[in-house]
Structure 1
Amino acid sequence: MATRSINPRLGIDLGGTKIEAALLDRDNNVCWRKRIPTPRNDYEQTIAAIISLIHDVRHEVPESLGCTVGMGIPGSVSPLSGRIHNANSTWLNGQPLGKDLEAILGHPVSLANDANCLALSESVDGAGQNASTMFAVILGTGVGGGLCVNGKIITGANGIAGEWGHTLLGGKASGVLAQEPCWCGRYGCIETHLSGPALIRAYHQTPQSDLTVVCASQLIERYRASEPAAHATVTQFFNHLACALAMVINIIDPEVIVIGGGLSQVDEIYTEVPNRWGEWIFSDTPTKTRLCPAAHGDASGVRGAAWLADL
């Protein structure tokens, strides 16, 4: 139960399938948390859902009134227009989300890419704590990335640092051809191969697959049971992920790569991928980069969002 000494910060994680809000106390513990489905393809209803969560926490924890609010979004805020762009929740693109929320609430709302929020949380007191360079990856409905150096988010000159999900995965080495269309209008993006929906799509394109398998957890169960179609699909996924992360290592050479999102719960990733990525890493020594799941699990993104106002 929250007390009057919580000194709270409110974080909101706006995802493709759910919106989560969490209130952190002064020791960064989650003292209130709630999630609701995302109203897909409806900007006005998305705004209404976010406001309803904020009203809920204010009603249930009166001490939260006036606390800072940060929100992770599946895209970026354009430095030029202040509007959302590059969001795979495409109904957000071109919208002044921050301004609209601030107009309703009457106080500032800090926005950042959801992978940047994950990176911030894990860099401060998670799996990347004490690492000078850490790359965070979201593998879920979409695919994203965020970069932290010495505990600070790097956004880049164009506000797109870490947009790993929209680089090309292709060529003979990975066994991928740049032919998959992406929602962004390009072809062969990493997101078209490594997101949860992409994994299911690849399985359904495999001979002898079972069309009743509609989510990644079902597919992983089939993989562990050595179903041939599932085994082939998930093995290909490991190869693609290893190749894609090798790009990150070749460019950034981080001490730690942290994975969040629904697919981060696939334990085999953390052995299979490091065993494979050496084929594409430009080094003559064993790779020292650690690959690990987010220490704070599915709460990590919303925790990072809560700290945005302090940056």
Structure 2
Amino acid sequence: MKSPLLSLPGAVAAEGRDEGVAGHYGDLFREQRALADGNGLVDLSHRGVVTVTGDDRLSWLHLLLTQHVSDLAPHQATEALILSANGHIEHAMYLVDDGTTVWMHVEPDTQGDLIAYLESMKFFYRVEVADRTEDTAVVHLPAGSIAEAPDGVAVRETAQGRDLFLPRADLETYAAANGPAVGILAYEALRIEAHRPRVGFETDHRTIPHELGWIGTAVHLQKGCYRGQETVARVHNLGKPPRRLVFLHLDGSEVHLPGHGTPVRLAADGEEGRQLGFITTSARHHELGPIALALVKRNVAVDAELIAGDTAAAQETVVEP
């Protein structure tokens, strides 16, 4: 779904999974600074939007998600995962209940698979699941923004800012009144800086929540009975996830950024050494320079000097080994 904000002056379309919105509007670092200072608006209208209504919506979702949501208070934001039977991450949902409806946004083009799973689990519960992507656009306002949400719009507020579930028809008008618009590349750079994982970027077909630090924020360890719970409990009790997320400061003298999947090795072994992990996301940050997140083997020393492809990389611990 192509955003109308791509018609704004200077807009350059994003590529890959974020296709459909602007990567930037002509000045990547200025846009990052605006977000960091609590200004601007990020167009996330390419993300999928799903709602759940009905009297049993919270108790039903509680049985399916990794998060404790049966007593979720109205307007309290949370995030949750859906796991496979083996505990691997399939979906991450960013949700809020407005008192009558649970609103959630998910990765672009994944809402169909999510809805198919939810529909298969309805049984006798009084719930209705709907795909609201065509009529609802997600807009992000950074923490500190003075922009107001229109009446009647569901708002998901966290320490990072507010996600508005805005009628898609109002997107252009709202952006014009509450801009400047900021591209997804600036939003991603700040996400990497904050060590926040993203499904499809920091995950592959065998990623479990412990590897990315999602225990505590998206997984509640005191609730029972959801698909994949056995893996979560076993790894938590043993304390040995096979891999761990790290934050990397990349060599700023390199012209190119290592892309998703770039092998990570020990610097001492060079480019022919054994692969210890891979780059998940990289970006150019307005203060930190080139940065990245990577998933590496758990037993990689926390002070080891690494290389990503041919780029030197110094690591910071995100998930303890």
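What to note about this one:
- Among candidates 1, 2, the computation of mean count of other Cβ atoms within 10 Å over residues 139-146 that gave 26.6 used structure 1.
- With distance in nm of label points 7 Å out along Cα→Cβ at positions 59 and 251 derived as 6.0, matching label from 1, 2: 2
- Origin of the value -5000, where helix-only ellipticity at 222 nm (-39500 (n - 2.57) for each DSSP H run of 4 or more, over all residues; to 500) was derived from one of 1, 2: 2
Computed from the coordinates by the stated procedures, all read-outs in this text should not be read as laboratory data. Keep in mind that what you see is a predicted model, and the values were worked out from it rather than measured. Cβ atoms are built from the backbone, for glycine too; each structure is taken alone.
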